[in-house]
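J.: Structures for review follow.
None of the figures in this text is laboratory data; all of them are computed from the coordinates on show. Worth saying up front: this structure is predicted, and the values here are computed from it rather than measured. Cβ atoms are built from the backbone, for glycine too; each structure is taken alone.
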Structure 1
Amino acid sequence: MNKQFPTAVCDQIAVDFRGRIGFYIEDLTTGITHEYNADQRFPTASVCKIPVMIELFRQVEIGSLSLDERYRLQGNISTHGSGTLKLMEDAPELTLRDYCRLMIGISDNMATDFLLRVVGLESVNTTLDAMGFPNTRTSVTLGRYHYRMFGMDDVPCNRENDVLQHKRAQTQGVDFNSISFQDSLENNVATPRDMGSILKQLHAGQIVSPQASTTMIEMLKLCNDRRMIARDLKPDIPIGHKIGSSGRIKGDVGLIFLLTGPLVVSAFALANGDGIRGDEAIAEITRLAVGAFSPESIVQ
């Protein structure tokens, strides 16, 4: 590790965090890396949408699907969580490309669950296995992931049960012992190293195809959430990343295109209680990492 890289400081942030945190950082120009709990599984929240995107592009590459195909948003899909499609009273008809842009750019949960219906949950994890990532899973829809937090593990995901979920949220609150907060492979999980490797391979043009990898990076650049990786970076520094945020679960994984070259940051945090800021811990670790390689990229 570069002697100027604040290894001890980054590790101390992780040690002091009230919960569990893991990260993987790699400067792709020098090959310098630093990691902490990089092989532990963490619940991912919306970071799980990256494997969905990869599987979509894989099926497009083999000719099973086309990004230009138009699909009407129909069927029983939970409206819970982030996105804009839940505001639509009339079922919109969009291309698979636009569903993917909504999934990655604004983390639309309905777009995600619709794409999972198109590509198939099992196919996503089969592809992750083929890529060598058995500890990274997208095992349930975002609707099911949220339902599980309220003891609704087996009820159908639909608008009627969304009402029930909302009532349970008000009367019972979140069950933090539910599988949604665990590192089980039956949950949506990843390791920091796995996601870092995926980003590194995307940059090298090795996922699906060079053209698909480039297009997926451009998709990741649509994410404009600046709470974590991007918090302390100058606005003109390009970032292709995907955040995940669901209460005590925080994650952000991305490629930061510094003046000195690309930097991979893959970080997850699972807090022990409400009000513990995993997002701030991830942001601070990123600031320290970027400052070591490209201090001019940090907002002073």
Structure 2
Amino acid sequence: MRVLILSDAKTGHLNQSKAFAKLKGLEHDILELPKRAKWVTYMLDFLHIYINLFSLHVEPKRYKAIVSTGSYTYYANKYLSKKLGIKSIAIMLPKGFRYSSFDYIIASNHDNPPNLKNIISIPLNLSVSEPKGYIKKDQKDAIGIIIGGNNSIFTMNREIIQRYLDEIFKKFPNHLKYITTSRRTPKEIDELLENYKFDYKIIYSKNPDINPIPDFLEVCSKLFITIDSTSMLSEARANSDASIEIIELKSKRKDTKFHTLAKTVQSIKGRFDFSSYLKKIEI
């Protein structure tokens, strides 16, 4: 069975759609959508008008479902589903669109989805991790440190990260220590990391094409992850049996979706299994 994945060219969104296909054992093709004004898609959906806004040409009877993640993709998902007479599957809560006209919506609990028959609420974002072989398993235990950065809720400063790193090096002197940063990591944090001797280090600003996180999840017995990214936290808990420690950051608000997910991640022991949720989706 084959599904068509619609992409908005955002890696985090596309990876969730690909994870769905892999976890369901489905072959897939990917179609990247051309740029259009997103506000038009909300308006047309509100008016129940479905036209070929993205000038899409898809072979009839080739696919069993349309799958997509991200607000830019949801209108095209509905249009193709209706035109081809196949299932529409939205990943993440499609806020601003009518929920009722999707066959299935897979939404994370931290987005507080409504209790509707076509909505499947899951504890974590969908994720399937594929190690690239940057790091090999060693006889010594290893610690993976995954650093995000500033966002609309959290501020990362040197003092907080330094305190965590000092504690890690003091508490785990005999462990291998691996670290990676992200595109949002402040420059002052990149500079701070130069003061520590890591066994493996990737600074995103210097090596944007290398993502060692899947390898960390594969080889590390303990992970330290900053609280600012729902995708990083979900990926870790969905793909690793390691214990996970949350690196707290200065927060502008309390009880956000990030805090909710962090609590969920810490309450789950071992690698999370999505199968009981995804079996509800019939294609």
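J.: On mean count of other Cβ atoms within 10 Å over residues 25-32, which of the structures labelled 1, 2 is highest?
T.: 1
J.: Compute distance in nm of label points 7 Å out along Cα→Cβ at positions 113 and 145 for each of 1, 2 and report the one that scores greatest.
T.: Top value of distance in nm of label points 7 Å out along Cα→Cβ at positions 113 and 145 goes to structure 2.
J.: Here relative contact order in percent (Cα under 8 Å, 6 or more apart) has been calculated and equals 26, so which of 1, 2 was it run on? Let's see the in-between values first.
T.: Numbers: 1: 26; 2: 16.
Considering all the candidates, the number was obtained from 1.
J.: Could you tell me which structure in 1, 2 was used to calculate helix-only ellipticity at 222 nm (-39500 (n - 2.57) for each DSSP H run of 4 or more, over all residues; to 500) as -11500? Mind showing how you got there, number by number?
T.: Details: 1: -11500; 2: -9000.
Label of the originating structure: 1.
J.: Let me ask something additional. Tell me which structure, out of 1, 2, gives 4.5 once distance in nm of label points 7 Å out along Cα→Cβ at positions 57 and 249 is calculated.
T.: Matching structure: 2.
J.: Could you figure out which one of 1, 2 the value 18.6, 58 for Rg and Dmax of the Cα atoms in Å was computed from? Walk me through the intermediate numbers first.
T.: Details: 1: 18.6, 58; 2: 20.3, 62.
Derived from the structure labelled 1.
J.: Ok, one more. Give the label, chosen from 1, 2, of the structure having the highest value of FRET efficiency 1/(1 + (r/R0)^6) of positions 33 and 257 (r between Cβ atoms, R0 = 25 Å, to 0.05).
T.: 1
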